1. Given structures P, Q, which gives the highest value for mean projected area of the Cα convex hull in nm²?
2. Ranked on distance in nm of label points 7 Å out along Cα→Cβ at positions 130 and 274, which label among P, Q comes first with the largest value?
3. When helix-only ellipticity at 222 nm (-39500 (n - 2.57) for each DSSP H run of 4 or more, over all residues; to 500) is calculated, the result is -8000; to which of the structures P, Q does this value belong?
4. Identify which of structures P, Q gives the largest calculated value of distance in nm of label points 7 Å out along Cα→Cβ at positions 106 and 226.
Structure P
Amino acid sequence: MNAYSDPVRRDILFIGPATRDVNIDYTGAEDHNVGGAVYFGQFAARTAGARVAAAVKMSPDDSDIVSAYRLPEEDFFLLPSDHTTLMQNTYFTPDREQRKARCLAQSDAIFPAQLPNIPWKIANLSGLLYGDYPDELFPYLKERGKIAADAQAFLRHNEDGILVFHDWGQKHALLPYLDFLKTDAAEAKILTGSDDRREAARILHEWGAEEVVISHHSEILAYDGSTFSAVPLRARNLSGRTGRGDTIFGTYLARRALGDSLEAALLFAAGAVSLKMETPGPLRGDEETVRRYLRLRYPEW
């Protein structure tokens with residue numbers, strides 16, 4: 001166990017790899033940024049009002065990445081890796097809905113003994129690729145609090161730099177550990193065989209995930225076994241498309257951790273990600289920033 005101990009309870013502990021992202025847009029223009037699900041998610045959760053910590057797998061040589069998170073020193077935990085994950089995203093359309101992703105380097109797996117000894121409400125497995133997390137992490141975390149996970153970390157495989165999606169062989173064994181599961185529509189179909197998002201959410205809940213969030217370019221929906229809720233996305237442009245799913249889940253988990261209902265958390269997440277997609281980079285601001293956007297873009301809600 002990591003020797004560091006802190007009695008302050010965080011709302012969310014984000015666990016996953018840092019990435020360096022190379023993004024190439026449809027014109028061929030290239031930019032280099034820090035990215036990854038932990039990076040975008042922790043900014044989103046903080047904007048939503050949550051106290052967060054991040055346990056980040058990366059090479060210690062990439063020390064400049066640490067400052068990009070803008071977290072207090074006591075909330076950032078570097079988990080050493082031989083490599084930092086390096087992703088290349090090539091976008092073929094202005095709305096960035098069509099893309100090709102490649103992995104040029106992948107960080108090491110994260111094991112229980114490497115995690116910080118701090119209390120938290122929700123541990124979010126904010127991974128990118130199959131192999132980021134060993135199965136033993138699930139029972140270890142479940143003994144300490146609630147668990148959330150993004151399905152991409154269990155479906156997206158790095159095969160010689162090419163990203164290939166496969167069904168999750170351990171889904172029936174490990175989904176019951178999850179209090180929150182996030183997928184996009186394509187991932188939900190891989191997992192369940194259904195391209196009906198509501199039916200996919202129902203199946204995933206039946207298999208053990210307590211609360212299921214499915215994102216689509218038109219809306220996000222959530223299901224907890226009794227309540228379906230869906231909220232449209234209303235971004236006025238998509239210049240900040242990268243990090244959409246991470247922002248949805250980060251804000252949703254934050255509001256759930258802070259006591260919001262499923263419906264209220266989903267509405268906040270829809271407004272937050274719509275706002276975020278209008279500007280490149282992670283979601284910035286505070287809770288009132290999102291509330292103002294909701295009053296402007298979702299007046300009927």
Structure Q
Amino acid sequence: MVRKPAERTPAHLYFDGELPFYVNRVSESYELHLHEHEFTEICYVAEGGGFHYIGEETLPVRRGDVFAIPLGTTHVFRPRSTDRRHPLVVYNFIFMAEKVARDLEGFPGLRELPLSLQRLNLRPGSPGWTSFRDASGAVHAIFKDAYEQFRLREIGFVARIYGLFLMLLTELERHLAGLEKGKPVVPPRDRLVANALDLVHREYASPLSVRQASEAAGVSERHFHRMFAAATGTTFTRYLQDVRIERSCELLRATRMTVQEVAEAVGYQDKKFFSGLFRQRTGQTPGTYRNG
């Protein structure tokens with residue numbers, strides 16, 4: 001993904017009353033751009049797979065991945081491809097940290113959660129984002145319940161959401177406490193793949209090869225094929241094509257470049273091949289997409 005200046009998502013889009021929480025469930029697409037929030041967010045990948053562009057990193061994601069995203073963090077999720085039959089579904093539990101901190105002041109047991117409180121802007125500091133795997137399924141259950149509570153708004157739903165939020169805090173604290181003991185956050189394999197992904201997003205317009213990508217990951221080509229597929233669920237060639245098509249969509253929407261110029265800008269000299277690939281991925285020709 002091309003790194004562009006991040007858009008800022010204002011809080012008033014989600015918070016219009018006394019409740020400082022908002023919970024939703026969305027199928028991620030290529031329409032949302034890199035952004036940061038005026039609120040704090042905890043995300044849970046519920047279905048499918050794709051990639052999370054967060055800060056300066058590109059991470060493959062799949063069901064069970066959890067992200068704690070403090071104020072000032074730029075990020076966006078992307079599905080593996082534009083094929084809507086295989087969506088990337090993410091739960092978002094967002095909140096106004098200052099109000100939540102006031103509401104929870106003096107709550108029993110909060111002193112035992114100093115790491116998560118600081119990481120989620122509930123204590124002073126400038127925290128970075130963190131991620132972990134929901135190995136037990138506990139976080140999935142919390143998000144599912146929170147989404148239903150927020151959507152149905154039955155009697156007691158406000159108290160229930162505060163309780164579920166506190167449960168999320170404990171899950172995050174246990175993860176962060178484990179980090180202090182030296183447990184790894186991201187499997188080494190995924191870190192190596194991330195190096196190759198960074199190369200793709202920097203040099204997608206160049207004639208990239210698997211050899212170059214495997215060198216960026218620091219492994220043999222044969223091992224790279226297996227490692228990349230295991231981490232991303234797709235091949236290197238397919239992933240590179242998806243990145244190029246995503247960028248071409250942006251250019252078609254935002255510029256007056258001809259289809260040939262767009263094709264060349266994303267790494268294809270053959271307009272016919274580009275148009276065929278674009279239609280395969282999006283279901284539309286480049287011209288129809290631009291005018292739609």
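Here, each number is a calculation from the coordinates, and none is a lab measurement. If you're wondering where the values come from, they're calculated on a predicted model, not measured in any experiment. Cβ atoms are built from the backbone, for glycine too; each structure is taken alone.
1. Numbers: P: 14.3; Q: 16.7.
Between P, Q, the highest calculated value is found for Q.
2. Details: P: 3.7; Q: 4.5.
Structure Q gives the largest value of distance in nm of label points 7 Å out along Cα→Cβ at positions 130 and 274 among P, Q.
3. Values: P: -8000; Q: -14000.
The read-out comes from structure P.
4. On the way: P: 4.0; Q: 6.0.
Checked P, Q; max of distance in nm of label points 7 Å out along Cα→Cβ at positions 106 and 226 sits with Q.
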